[in-house]
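For reference, the structures are reproduced in the following blocks.
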Structure I
Amino acid sequence: MLNRRNLSVALVGWIWARVCVAAGFVIAHRITPDPTLAAKEDFPLPRGLLAWDGFFYEKLASGWYGGTPSDGVRFFPGYPALGRLLSPLALGHAGVSLVVINNVAALIGAVVLAQLAREVLRDDDTGDRTAWMVAIIPAALALVLAYSEGLALCATAATLLALHRRSFAWAGAFAAAACLVRPTGLLLLVPIGIEVLRARPRPGPAITALLAPLAGFAASLAVIRQATGSWTAALDAQQPIRGDFRNPVIRAAEAVWGLRFNTDTELVPFVVLWFVLLGVAVWKRQPLSWIAFSAVTLLVACSSQTIDSIGRYGLLAVPLVIALAQWADRRWRSVLVACVSSVGLVAMTAQVLQGRIVP
């Protein structure tokens, strides 16, 4: 059963995060140098919560894959399909539906993640900190915009919780849902595989857990193929954006080294944060499946020339957020995380709306 306290603590973080984002909106409007710039359709500010990836998701929810720009086929169908389904409740406004879905899912995901921390670590305080920290990390701006991160957070945390409870069939189902939302949901095969080897469940649940994510991934490709005629259309559309494959360790080091030359400066905080937290996860002896999942996620995130989404990738490697909560086991550390994250979320919101940072 889920702890009711998770909801109350998560709700505090959820509300505060949206106060910070609102402050970022105010700042973004005040620092726009040219009023005519804010009126341009391709400038993020006037699109608000539907900026950046939200533009494509709204197009998909409204006109499906035939009504979106060609590079929009890289987005998996789960989130826009749900937005399309529920849009009548928003009087036909697909964008409103998408924003509501992501924000509600973000709250549910925080509750499930806090429960995961409580049960696995047997530490209520870490569970409490996880519940609000996941909402206010600057990368959590993606949990407010019309992005798929809320649903991905729910599915990822639920998969790991099901694995802990040895409900392998449910773990497979949640991982399949993650693969309907984002291609990186396939990375959940890493913790599933490790826990299957450790627990050695009956063949039925084990096979279900391992095959369900593959089925979800294949289903997503099949939906896109129906509109484009190509099984690889979604993956092909990613290549021009992400660039060629890079050694992830070298690419991460380049981002940090770029501080000296004023390049990749907006990426450095996330690159450093997530890799440091990976070290914290090892130090705090998180489960092997968690550490492996976090490590693989970061390696994939840093394996291309363009790593703008490193913040969101790390956020969805949810054991890293739990590692942050584990590190903040002293009051001054919790206060530090709260203050730095709040200021960072406000600043990131303003920069994203100004088109200076890709969320």
Structure II
Amino acid sequence: MSRNEGSDGLEKNKKFRMMIPGPVEVHPDVLKAMGSPVEPHYGDAWVEKNRRVLEMLATIFNTTGDVFLMVGSGTCAIDAGFGSCLQSGERILIGNNGFFGDRLVSIAEHNGLDVVQMKGEWGKELDPQAIRDVLKKDSAIKAVAIVHGETSTTVLNPIQEIGPIVREYGALFLVDAVSSLGGVPFDMDNWCIDVCASATQKCLGAPPGLAPVAVNERAWKSIDRKEKGEHGWYADLRVWRQYATEWGDWHPSPITMATNNVNALLVSLTQLMEEGIDVRMERYRSLAMQLREGLRAAGMPPFTTDAKMNPVLTAGVSPQGINSAEIVKYLLDEYAVQISGGLGELKTKIFRIGHMSPIMTKDDIQIVCDALKAFPG
């Protein structure tokens, strides 16, 4: 028996694997770009590089609207969308069925908005008809905000059904696509999404630090109602538009851009385009099904049904009497695989396995499946 092999025959501790819901392990070429010499955030070469990144992001968003790349987390871009589109005191409906739905509520409240919550059950997707019912009864609602991929539960909310309903009632539709963009089919324009925020450290396959945000004309009309930004300068999307239009030929962002992060993102997006968006997403679906079958074989069934499968993130239900933290610790200690436990009310009940890294393979998934099957609890 080799020193890396346990009594169950499984290989242990040969390679660390990070399989949390983000950030993800990135391709070595992405890391190489991240470590390249620092370059200026202006000038002809930079403008061209910035253009290429934004064009690829627009393709992934599936939008003809404007795309900006903010320096910060996905929450930064969400904050910018809320604070730019709505004035203090205006009403927003937030569909909330998880930890990051709670986060949307907090962001809205910090922007002085009048929040109406439509609470859904954790682990169940939001009901589009319930959204319609609230909008029908309350004409004062100016916007609706939804988390697409709720990472606390692995649920994908049906934003493709909700968007047209929101548009029908004349409200803006703001979507948190932090954990779904680049890994799940997405069509911002046809799904009637007006502002969409994401982040680079998940399905886009780059390090943390950048937050793409896409904005359409309906959103700009709402943003331009205000004489000036009420909620700060940095997160006012008009500031980003001003620099993109007035300074775009040499200095396309209002701040010192994180140039190394953009270099890394350029590599990861180029890899995605070369593989093909549809091909990449089908690969994620295949990995998800492999993992789900392995979870069932280990007696730890998936938290959601296959019909509601999230192809980039899966939760397993901990066996009766076992705190999910024990499973997280077991995988890390015995097999050098880092996964995550649950959040909120699901903290001890589920564990979450991210498979949204572009370099994730079937072998990685199989190691997890075999290790879970050998769990001594």
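Only the coordinates and a few stated rules stand behind these numbers; no lab work does. Note that the structure is a prediction, hence the values are computed from the model and not measured. Cβ atoms are built from the backbone, for glycine too; each structure is taken alone.
A compact table of results
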| read-out | value |
| --- | --- |
| Which entry (I, II) yields the derived value 3.2 for distance in nm of label points 7 Å out along Cα→Cβ at positions 65 and 121 | II |
| Identity of the structure behind 23, 53, 21, 3 (criterion: P(r) over Cα pairs in 10 Å bins from 0, in percent, for residues 137-200 alone, calculated), options I, II | II |
| Answer label among I, II for the case where helix-only ellipticity at 222 nm (-39500 (n - 2.57) for each DSSP H run of 4 or more, over all residues; to 500), calculated from the coordinates, equals -22500 | I |
| Label whose coordinates, when semi-axes √(5λ) of the Cα gyration tensor in Å is calculated, return 36, 27, 16 (choices I, II) | II |
